[in-house]
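> Next up: some structures, all given as structure tokens.
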Structure P
Amino acid sequence: MQTQNSDLDSVADDRRTVRTPASLATLLGKALNTIARTRELSLLIILIITITIMNHLSQYFLTTANFRAIAVGFSPAAIISVGMAILLVSGGFDLSVGAVLALSGTVVAKLLIEGWSQPVAVITVLALGAFVGLINGIMVTRIRINPLVATLGTLSVARGISLVLTEGYSLSGLPPSFGSIGNDRLYGIPYMVIVAIVIVIIGDLALRHTHYFRQVYYIGSNDHAARLSGIPVDRVKISAYMLTATLASLAGVIVSSRLMSGTPTAASGMELQVLAACVIGGASLTGGEGTVLGAFLGVFFVQIISNAMTILRVSIYWQQVVTGTILVIAVAADMLIRRRNTT
């Protein structure tokens, strides 16, 4: 009987300990720390807070028409972010995606104007994107050119070819049926948004659950150790560059379909927008970390900020300043978190 009473007293003491303010503060601190480490969850909370604030600042923000415009606006970047996220995890990056988008848009427009069938023109442009990615991958893996220099060179070449093909003008007069993917809707949802979401879902599942893409985490964490373990590092990296450029080409086709023209200056600066979105979503510029879902949430966040500034009548030039600032802050935060975790 005495033993039973002592056990009950012990349980009561434990309950009193759990309920103390210090213990609650500790639990709250652990919960916040977990949220901070789970980048997707923390970013989702920030998105909810941002949307709530904007809903109080403008009655036009939380409307169906505005969110449709946001979805249409982020779709090209969301498509590209799938490849960019995988590429960043592998330890690389591609600054030519905006120029590849513009080149693909102008090429598909030119082919259609010359009478090519739409499927053949689209497949040709996607093959062009894959070829550009192959060149990037070979330069980085075989010739050992720094990804910054290699993809900046590709950016200049691709943008220059776009201007040469069009002489600086937009190409118009495309077949009306070509505009369906960029302008038509399914149950009120634009086709281009559906395409973007499907690609994001497939990309996220592939990166999380397929053996081939899971290898990029090992490559990005330790390239040398990955080689010693038998992973075909160069082949996987080249595949990541090809995937990224191919998705940029697909985004170019969709943008041309929506605008019904091939514009050589399209997507100027999109590479920084996508890169910022991926880093905000948890990818690291040093490789080994990141998810497609995080990159998608990052794209959504950047687009929400851009849309909010437009509604609040902030100059478009200031929007570029904000995007650059977000990129710097995201990279700085990523480096500080990594430094804290290693100490």
Structure Q
Amino acid sequence: MTLETERLILRPWEEKDAEECYKYAKDPRVGPIAGWPVHTSVENSRQVIRDALMVPETYAILLKETDLPIGSIGLHHNDLAEKDDEAELGYWLGVPYWGQGLVPEASRELLRHAFEDLKLARVWCGYYDGNDKSKRVQEKLGFRYQWSSEDAPVPQMGETRKGHVNLLTREDWSEMITPCVPFLDDLWFRQAMMADPETMSYNHAWGGTIPFPEDSWKDWYDYWIVNHENKRYYRYLKNPADRYVGEIAYHYDDDRRIFVADVIVYAPCRGVGYGSRGLDLLCNAAKKNRVTVLYDDIATDNPAITLFLKHGFVEEYKTDEIIMLKKELQEPVN
């Protein structure tokens, strides 16, 4: 598998990477502080690649502009992360590339992969005392401190050190999604969601997938984004890896004289908690915009009903096909 960010490509290590690996791993500022010895030769790096780096979920960090490895990052199962639904994040980067935000960039994409694709529940990460750069990276990523050990083993160095352990849960990750106003050219994502049968399976009572051709984007954008008249609200949901994962919206239904909510999470991104966080963000936005009550009519077999009920919505009425839910956001304004 290959992963990609704005500036980086993450791909499996290959033996041909030995020379570039050695270029950075021979520097005593890289390995020892992370708990492994400096590489002594290109052949030594080649052996490390074979034995330690050419394993599942370990990736060479490549700069797009050079297509050459400058570091490594991976998800590992070990004594700290023993369960099937957890892993430990590890990384290192060549000294010439320190201070450019490349490790956080690579880590956010790998964490996205961990929670969205691998469906992990927890990712651990640690650092040894004195490794302030790694500490700052983990803080930027949202990891939370768990404990410290005075005599943490460092097997490859044959010693013990003071170690610190941090944790990022799937819930922590989902809490970091943010709403954003899409640009007109970004509507390709909405088009992809509307055309995806799994994403739109909730909409079967109203016909399933929805055509959203490009020649309709401008009119739709003007209506929902530019000229919303305080009757319409629309935002994409973006994860910490800067990728779109869904949409939240509400609109005023003139016939029923109610504000109707809409939360959609793109099917490949489900199971992380984005829907729950997105619904919170939508309710907060509606309340800020002085909407007093928010409604949603949901097909009776849609599992999202449970989500809405957990977030304070209550049943208004129910038919064989749909259930109407509502949530009081604030006292009506006289």
Structure R
Amino acid sequence: MKRLVAVEITPEFVRGVEVEGPLTSNPKPVAFGEVPLAAGVAGDSEVFDKSLLKAAISELWREAKFSTRKTVLGVGGRKILNRDFDTPMADLEKIRSKLKFETANILPPQMTEALLDFYPTEIKKSNAGIDTAHGLLIAAPQQMVELLVETAQSAGLSVIAVDYLPFGLARAARKAFGTTGEYLLVNVRPGATDILALKYGVPQLVRVIPNGLTMRPQQKGRHVDEEDNTSFDSDVKSKVAPLDSLISGVRNTISFYTNKGGAPTALLLSGEGALSPELQERLPQEIQLGAGLLSMSDLFPGAVNVPEDPNQLAAAIGVLGLGLRGLKD
């Protein structure tokens, strides 16, 4: 596969990045794009209005001039559950084939029809000779994912994979900084923040907290239902969560992770909210960990055709990571 486009759906935007050589160890982004959405069209990886979201996806392809319709769809947000999970050591495909049976009594009732995946992080050795695979169990509502795929296909896309957005963030971090150390990756976006604990580049913990920041004071909402009285280019005010709540959520996550034996030594900030000078100043001070910023120049120095808007550039890091399919998880 020479190229593919990684796509992310958020309440505010449908966003995409085309990657050349996605299955190689030397991929590179060649095109970026995002199209704003009016309130009520979509949520985090959720389709609320299929026809309007389809129109937005089609517009994204026209505006960004993507050269392929082969697509990996990112899913994320608070409706995607993840938790620690142990299972007898086996081939990964065999483990995945047994997940529905093994998780029947541990998932909440609303997840009985979930799509399941397992991300191994370590092998626990046993004196009894039965080793255990430890890792993250991912559960996504089946109807939510199927509707997302159907909407993309109705816009003419060829969906080759559905991937967990936080894992795209982890790939981006590994591409930029390698597989050394233990740190927290804090991806700050409008309305929510993704927090990953990475050890040697491998996700040990994923949390999504309902507090975020945006540096865009207002955005143009498009693709509004024609029967709505709102105009096609009506202004939609951004919602900015209090910085205190965001910092508290990060602090609580660090406390939870350290109680499990984790020992992060630094913070890595990403996402458009990470461009906030106040966040960059306060978070390291209050958490008492040094902080750096994950930027496009760390990933691809001298990359061309990147967005000029720093907010667009920062927001694209996670979805770009989904396109780095050749980098080992």
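> Of the structures labelled P, Q, R, one was used to calculate mean count of other Cβ atoms within 10 Å over residues 169-176, giving 23.9. Name it.
Source structure for this number: R.
> Out of P, Q, R, which one gives 22.5 for Kirkwood radius over Cα pairs in Å as computed from the coordinates?
Values: P: 21.8; Q: 22.5; R: 20.4.
That value comes from structure Q.
> As an exercise: distance in nm of label points 7 Å out along Cα→Cβ at positions 73 and 305, calculated from one structure in P, Q, R, equals 4.2. Which structure is it?
Q
> Given a computed value of -8500 for helix-only ellipticity at 222 nm (-39500 (n - 2.57) for each DSSP H run of 4 or more, over all residues; to 500), which structure among P, Q, R does it belong to?
Among P, Q, R, the structure yielding -8500 for helix-only ellipticity at 222 nm (-39500 (n - 2.57) for each DSSP H run of 4 or more, over all residues; to 500) is R.
> Assign the value 3.2, calculated as distance in nm of label points 7 Å out along Cα→Cβ at positions 41 and 297, to the correct structure from P, Q, R.
R
> Here's something else I'd like to know. Quick one: relative contact order in percent (Cα under 8 Å, 6 or more apart) came out at 30 when computed from one of P, Q, R, so which one is it?
Details: P: 30; Q: 11; R: 21.
Computed on structure P.
> Can you spot which of P, Q, R the value 1.8 was calculated from, given it is distance in nm of label points 7 Å out along Cα→Cβ at positions 177 and 289?
Attributed to the structure labelled Q.
FYI, it's all coordinate maths here, none of it is from the lab. Small disclaimer: the values here were computed from a predicted structure and weren't measured. Cβ atoms are built from the backbone, for glycine too; each structure is taken alone.
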